[in-house]
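Please treat every number below as a calculation from the coordinates, not as lab data. This one's a predicted model, so the numbers in the text were calculated from it and none came from an experiment. Cβ atoms are built from the backbone, for glycine too; each structure is taken alone.
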Structure 1
Amino acid sequence: MPHPPSILLAYQWQTELLLGTAVVVIIFGLIVYGLYRLIIWRMGKGTKAVFHRCLVLSGISLLVFLFMEMTVSMITIHQVSRQLGFHYATPETPEGEPFLITKVIPGKAMDQGGLRANDEIRMRSVNDLYLLMIKNQGKETFIPILRDKKEIEIRVQVPQMKVPLAKVSFLF
């Protein structure tokens, strides 16, 4: 069963998509700022102070939420790597570039599937690999790799894993 094209290699218009996203964010930001100025235009000094406190508290809450999400995601990634038996290199690999497997633990699922140290996983991002593994627990799945400059797929029987935090993460 081949992989859906959405998890293979980088999107060919990635740069244009990034620029388009930046333009949309800037336009959205200008609209929100305009609405903010319109809202506070007729407010009294005391009301403005309360409104600003609410905005600051909302911003702090958002930052706390984002850091919690990152922490939960890192814990989930660690749990999946440990249970499947592999480690990958974490240099600054751009999205869409293959990422290097540095260690495969003998006897674990990835070893049984044929993954080896120095294989390069050919997926858009590391998170795509973890998402694939979490969503295919108890099933067989295929992972595209580059080994000795040859593109091959390995077949991995993904076991049921204990990843309770994946249920509260937005990334998984």
Structure 2
Amino acid sequence: MIHVVLFQPEIPQNSGNIIRTCVALNATLHLVKPLGFQVTDKHLKRSGIDYYDEIRILVYESDNDFFTKNDGEFYFLSRYGRNIYSDVDYKQATKDIYLCFGSETNGINKSLLAKNIDRTFRIPTAEKVRSLNLSNCVALVAYEVYRQLDFIGLSKLEPESLRGKDYLLKYVEEKGE
């Protein structure tokens, strides 16, 4: 099971986009207070579009509350990481995987990162870029985990419940192209 953890997220639109990513991955979203929005915030729901009712969201009062209620393999993403997120061999995880991200302005608590420096990773960027958008970071790292796990539990082709794997072939036939 893959989990996405947001420590003190501030921007509802980012969290809404992350909701959509978590639903696409069958991942659970964990929000650690304080939050910069209400979980019922209209911007959060608008960004999550049709997927808001499909997400598993758990909310915690503090870092300590989160860590006392969850057990797994924790990976922290920060610009201060010494290693790159894609260098981790996620197949070696023996427990649930928790991908931990910080707030848009402050990141993850620095003392928490320092205590977990061997599990703190970064996304490579050009020197002039301080950080990337939070929802982009979550998508990038989460999909790397799933890629390494051969996209376990995900549809590799367009599901029949939507348009189906042969949609484009049928489209071309209908249009006579």
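Among candidates 1, 2, the computation of distance in nm of label points 7 Å out along Cα→Cβ at positions 55 and 103 that gave 4.9 used structure 1.
For mean count of other Cβ atoms within 10 Å over residues 15-22, which structure out of 1, 2 has the highest calculated value? With respect to mean count of other Cβ atoms within 10 Å over residues 15-22, the highest-scoring structure among 1, 2 is 2.
With helix-only ellipticity at 222 nm (-39500 (n - 2.57) for each DSSP H run of 4 or more, over all residues; to 500) coming out at -9500, pick the structure among 1, 2 it was computed from. It must be structure 2, since only it matches.
Ranked by Cα Rg over 2.2 N^0.38 Å, for residues 31-70 alone, which of 1, 2 sits at the highest value? Each step should come with its number before you reach the end.
Values: 1: 1.44; 2: 1.31.
Biggest value here belongs to 1.
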